[in-house]
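K.L.:
Listed next: structures, encoded as structure tokens.
Values in this text are rule-based calculations from the coordinates and carry no lab data. Since the structure is predicted, the reported quantities are computational estimates derived from the model, not experimental observations. Cβ atoms are built from the backbone, for glycine too; each structure is taken alone.
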Structure I
Amino acid sequence: MNLIYKRATIEDLDLLTETRIRVLRAANRLSDDADMSEVARESYHYYQEALQDGSHIAYLVFDGECPVGAGGVSFFQVMPTYHNPSGKKAYIMNMYTDPAYRRRGIALHTLDLLVQDARKQGITAISLEATQMGRPLYEKYGFVKMEDEMELPVS
């Protein structure tokens, strides 16, 4: 196994989009025939803008030439609070490891790269949404479950 961790660039748009769709299919238990064309199109445009303006950093993991993992972090601004006076926040997303490569530290190393990038930007508030499978990794890293956050699904 010859793992290479590469910070994604604009040249990686297709692979980033493909990986995003793979993550969403797995996380939402979607079949291969579920139409993801609009999500793919919007994800492509998101990466295109966010990689250029610095509001998103992504890593791709390769075993030689074969992509086997990915992860990303998005940066955003909210109102300053007592616990986060700068109001700068980061959201870890799109964590993925090919099933054949799981339990080898790939996700942990990718997560660490993303957290380091967030810290370099002075961010002290980092959140994520965890699947059942990913939760132990995030807890081991130090993430804690939030009790007070809520979401309103708008349809």
Structure II
Amino acid sequence: MRVSDVLTSKGSRAVFTIPPGATVAELLDAFALHDVGALVVSEDGSALAGIVSERDVVRKLRHVETPGQETVASIMTAGADVLTCSSVDTFASLMSVMTENRVRHVPVVDDGQVTGVLSIGDAVKYRMGELQFERDQLSEYVAGAQ
């Protein structure tokens, strides 16, 4: 099981991005528009500059007087601090990154370009599908053996 399998099962490889100079007000609009909890921060729409999540908004702006005027760059996780994976990584390694680092979104980066974003929900849905398939296979095996 590879990260590419999870991306395929997800159905959409759309990567929603926002520039680092965008305001938090624009960020909130983008979260609502795309119905996502995190956006890739990128100047050109494909190179990873960072990631920004709903958690960043809550944690970093709770004591700011005018949070909507702050920039995405001021609250995002940037550069080398962004936890990423590649499409050839194992599903188990993705789950380890998410669990050990308590992150809910991991950009998929191949050849320096963001090719997808996986959420903890995507990972759980994929694993549940696998478990359902295994259960069905075992049920058919047991039924056939009788």
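K.L.:
If you work out FRET efficiency 1/(1 + (r/R0)^6) of positions 8 and 136 (r between Cβ atoms, R0 = 25 Å, to 0.05) for I, II, which one comes out largest?
P.N.:
Max of FRET efficiency 1/(1 + (r/R0)^6) of positions 8 and 136 (r between Cβ atoms, R0 = 25 Å, to 0.05): II.
K.L.:
Out of I, II, which has the highest value for relative contact order in percent (Cα under 8 Å, 6 or more apart)?
P.N.:
Details: I: 20; II: 26.
Largest one: structure II.
K.L.:
Can you tell which of I, II yields 1.06 when Cα Rg over 2.2 N^0.38 Å is derived from it?
P.N.:
On the way: I: 1.06; II: 1.24.
Answer by label: I.
K.L.:
Given structures I, II, which gives the highest value for distance in nm of label points 7 Å out along Cα→Cβ at positions 16 and 96?
P.N.:
Working: I: 1.3; II: 3.1.
Result for distance in nm of label points 7 Å out along Cα→Cβ at positions 16 and 96 over I, II: largest is II.
K.L.:
A value of -14000 was computed for helix-only ellipticity at 222 nm (-39500 (n - 2.57) for each DSSP H run of 4 or more, over all residues; to 500); which of I, II is the source structure?
P.N.:
II
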